[in-house]
Structure 1
Amino acid sequence: MKTVVGVFFGGRSTEHEISIISANQAINAFNPDKYEIVPIYISKEGRWYTGPELLTLSNYKDMASLTARAQEVYMRPIYGDFNLYSVRRPLFGKDIVKTLDVAVPVLHGTNVEDGKFEGVLETIGLPYAGCSTLASANGMDKITMKMILRAEGIPVVDYIWCTDRQWATERDAVIERVEKELGYPVIVKPADLGSSIGIGAAHDRSQLITRLDEAARFSRRLIVEHMVEQLREINCSVLGDADEFETSVLEEPIKADEILSYGDKYMAGGMHAAQKRIPAELPDALAAECRRLAAETFRVLSCHGVSRVDLIIDDATGRAYVNEINTIPGSLSYYLWEAGGVTFEQLMDRLVKLALKRRRDTEGKTLTFSGNIFAMGGGAKGGIKK
């Protein structure tokens, strides 16, 4: 009997289209003899759809036509109900479209990769591949992530952060902090976006203002980081859970400018098609240090499934720093695993097995108590009396 896998993609995110590409790659990698794949597309408006129409990338050129032909569906927020229901209830018969065994979220960016969607799955109790709500939220927010890593002794570049409101009302104070604590040049980023959206370098005060204004369009939390000028970017994927994991070969993305842009990553056909060196050309000791830092980041953040850790090497000092983690990386970083002998099909198989293992491990924990304090005459002080 085949395992029914719901692959979720799209979402209310600036990385919506990248998610569609990644999901299409993942769906085609599953072994059809072992798995029945149910594509579940989340529109930019937050509505869910399924159907064979979703499997053809060219159909996404006309979203209105695509969603009109697909079947709109939903899941009930009831623990243990793994059914996918049709929004339009049929006149005769049941409204259950499919019962899922496991979910594989292939979602990138705000509102979907940051723990919100994972929380929906955890409420339902549906086993799913990838990081938990907590790990997803901490991994998505660059400020929180750097705070945790620094507290655990994992090197990150110096930074300051502020809210969009602070930037709007306390501009002089924010600028003073940047110039006093970091100096120029710096990198300005929205704290909770990926794919290089809203990110830019600032070499003086005028550019800093422009970059912070731009970043504030996308996020309520903004981060300004010291810019390593003699920089090499190195990526490493990690697969497993926080107790048992392994690292991939390293890659060095080739950027066209000071930072790796959205165009560098995706306009040529996806993260797997972007220009890169695999494996990265590094001395053995430095390569080992990069893999160690990637693994420690994965462990410290309690990650699960497959993630990609992006690192920075300062060629002036030879030091490596963790830049960020992608808890659901573009293309699921399958190309890094293929370079080490793990096929895309094997990667997807591992993700499903990890999801089911986590469900078994969780079922062994005590989550509720059978006692009822109200039946025993207890209750909070000052409660309503009848």
Structure 2
Amino acid sequence: MSVLQGIATSSFRVPDGADEHMIAIEAPAAGGFDFQLDALAQRYAEAVQSLRIAPDSAVFRRVYVSDAANQTAAVRDSPLAREPGDAVPAVSVVQQPPAAGAKLALLAWHLDDPAGAGRRRHGPGEMLLERNGRGHLWTTGACAGATLAPVPTAAQTEAVFDRLSARLAADGGSLAGNCIRTWIYVRDVDAFYQEMVDARTALFARAGLKRDTHYIASTGIAGACAHRYDTVLMDAWSVLGLQTGQVSYLNDFDRLCPTHDYNVTFERGTRVAYGDRAHCLISGTASIDAAGQVVHRGDVARQLDRALENVAALLADGGAGLGDLTHLLVYLRDTADTPWVEAALEERFPGLPVLVLRGAVCRPEWLVEVEGIAVTGDGRAELAPF
């Protein structure tokens, strides 16, 4: 891990394999949007240079903005969304600004691959990374595109999942068999989250995702795209060519109940094994107990501790620990809590790429939520490398 001004990076390296690099950057809080956008792009270039990786090695970027309606076009026209030559990273733009006051932040995942992974645009907002017999499909910015009139949240939820399902079916896959992670951003989450959840549960049942099968690791959090009437925005990561037993699901029932106990449908964590590593994808995790109840109401400090304890328990179920995290995303309902939360995280995870973002959690009583990805070297030798 390393830290430059406003920049944090982490790397997972294996001999003769693909190296993964995670980069988290916040723009300087001073100045206007154009100044911050230019500064963020410059800091990103510095981070890539410090890691000594190719500028075109990015697989996925998410740019967090303070005003998507007015800022998305400029981001899309900046170096944060473009790549040298014919490289085609997946780029997402989400209205979910840094909690400390800047207008922009960036999370980027790079794959430094000596074998040369194949990447190609797969459709609007879609990128397919092909290597070792698998296809990693990144779907970004999936929304209804509602600009002229309101569209029910349920219909929007169905539309974004139908888009993903159709793409997977065209590639010989399915939502149940190949999607390993979603990020669902809900405008005014206090008002529209439940409608999204109910629609997702119904369409999951039709797709064969039920309590006796499995769901998908996910974060459901406040956020928005640039379209005036969109209430749902989704990013997703799917893997084509998965083998039986390659994916498992994480929980600790002494600390956390199954999500369907309180009528939501997502996995708390998903572990995907490869020949040379394993990824543990941790869903949005809050201060919740084994009965599905909010713990430490009104106390953000204790809620953060409990959320991280829950994350540690989920990681332990996958043979990992907090020290294996590549990054953390932390969502705060009240930005007045930012200084304390950032200080606590820096003390506990020095140098780790961490972004603290303004995003209300799905229950008003939850003041903070965290998510992340851990990578370990204990994959399954009989599988192809990542």
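Read-outs throughout are calculated quantities, based only on the coordinates presented, and are distinct from any laboratory measurement. Note that the structure is predicted; figures quoted are calculated from it, not measured. Cβ atoms are built from the backbone, for glycine too; each structure is taken alone.
Calculating FRET efficiency 1/(1 + (r/R0)^6) of positions 88 and 376 (r between Cβ atoms, R0 = 25 Å, to 0.05) for structures 1, 2 picks out 2 as the one with the greatest value. If P(r) over Cα pairs in 10 Å bins from 0, in percent comes out at 5, 25, 37, 27, 6, 0 when worked out from the coordinates, which of 1, 2 was used? It was calculated from structure 2.
State the single structure among 1, 2 that was used to calculate FRET efficiency 1/(1 + (r/R0)^6) of positions 336 and 352 (r between Cβ atoms, R0 = 25 Å, to 0.05), giving 0.85. Could the numbers behind the result be given before it?
Details: 1: 0.85; 2: 0.60.
Structure 1 accounts for this read-out.
The value 0.30 for FRET efficiency 1/(1 + (r/R0)^6) of positions 176 and 328 (r between Cβ atoms, R0 = 25 Å, to 0.05) was derived from one model only; which of 1, 2 is it? Among 1, 2, the structure yielding 0.30 for FRET efficiency 1/(1 + (r/R0)^6) of positions 176 and 328 (r between Cβ atoms, R0 = 25 Å, to 0.05) is 2.
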